[in-house]
Structure I
Amino acid sequence: MSSREYPDRPFCGVGVVCFKGDQVLLVKRAKPPIKWQWSIPGGGQELGETTRETALRELKEETNIDARLIGLVDVVDSVSHDNDEKIRFHYTLVEFAAEWVAGEPVADDDVSDARWAPLSEIDTLGLWSETVRIIREAETLRGK
């Protein structure tokens, strides 16, 4: 099995832009590669699991939120290099949009915090530019 750090192949990660009214669910990561940074919930796909199953499982595991998927937003490549330009992390990220169904955010598993953030503040939270873009594209997909 390949290690996620200094891998010999990319790993598939699945993210969820989960909406509740005019808010989006954010998590603070507790593990590398983006430890202590805010992002959307998500995680690694398991063998035999579809990306949609991964999205809903990771959302529930990390935040205690149940949601209904509304569509595929985009696929993002995340490649991080170390100081010697070796590839330290390589993820292919499949990003879905979803609507909240039930639950309140509770951090668990790979996150240290989970909260609803107003969509009007997304550009001011210091998120990765690709995360902001995915949230904005998910808003368009949502049609609100």
Structure II
Amino acid sequence: MAPMIAIAQEHTLKLVFRIDSSTYTINGIEYQMDAYPVIRQNRAFLPIRFVVDPIGAFLSWEGHERKVIIGIENKKIELWIDKPMAKVNGIDTPIDTDPEVMPFILQGRTMLPIRFVAENLGAQVNWDTETKEIEIIWTTE
């Protein structure tokens, strides 16, 4: 009798957000947000909880520093409100080539640059100019 071999099964989450819309989908199922993605400095921003919660990432707010900490597996991202520099695994990392791209607070919600956060967590990010949709694809084994 041959030994049993464990085969890793890949799992994919596909999140789709639309600028100025409070609905989004996870693998085709529609959900509601209490905020919505916006464009600032030609970049998409949204409350990051709607991205990190479905993938099981850790999210923390340190009010005294106005800092957001996001972590999953061996990745840790730290971002500060109104600062164009972040830390990725302890290394200073510019958020964007445009120094005006930085986290901000809008109507009491912390808005983070979605591409920077998602890509540094290991996700693929696609932007559809016509529909103004942000697609985030997260694949795990």
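Since every read-out is calculated from the coordinates, none of them should be taken as a lab result. Worth saying up front: this structure is predicted, and the values here are computed from it rather than measured. Cβ atoms are built from the backbone, for glycine too; each structure is taken alone.
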> If mean count of other Cβ atoms within 10 Å over residues 57-64 is computed to be 11.1, which of I, II is the source?
Replying inline: II
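Supply the structure label, taken from I, II, corresponding to helix-only ellipticity at 222 nm (-39500 (n - 2.57) for each DSSP H run of 4 or more, over all residues; to 500) with the calculated value -2500. All intermediate terms of the calculation are to be shown ahead of the outcome.
Values: I: -6000; II: -2500.
Traced to structure II.
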>> Computing relative contact order in percent (Cα under 8 Å, 6 or more apart) for each of I, II, which one ends up highest?
In response: I
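Out of I, II, which structure matches 0.70 when FRET efficiency 1/(1 + (r/R0)^6) of positions 105 and 121 (r between Cβ atoms, R0 = 25 Å, to 0.05) is calculated?
Values: I: 0.95; II: 0.70.
For FRET efficiency 1/(1 + (r/R0)^6) of positions 105 and 121 (r between Cβ atoms, R0 = 25 Å, to 0.05), the value 0.70 is produced by structure II.
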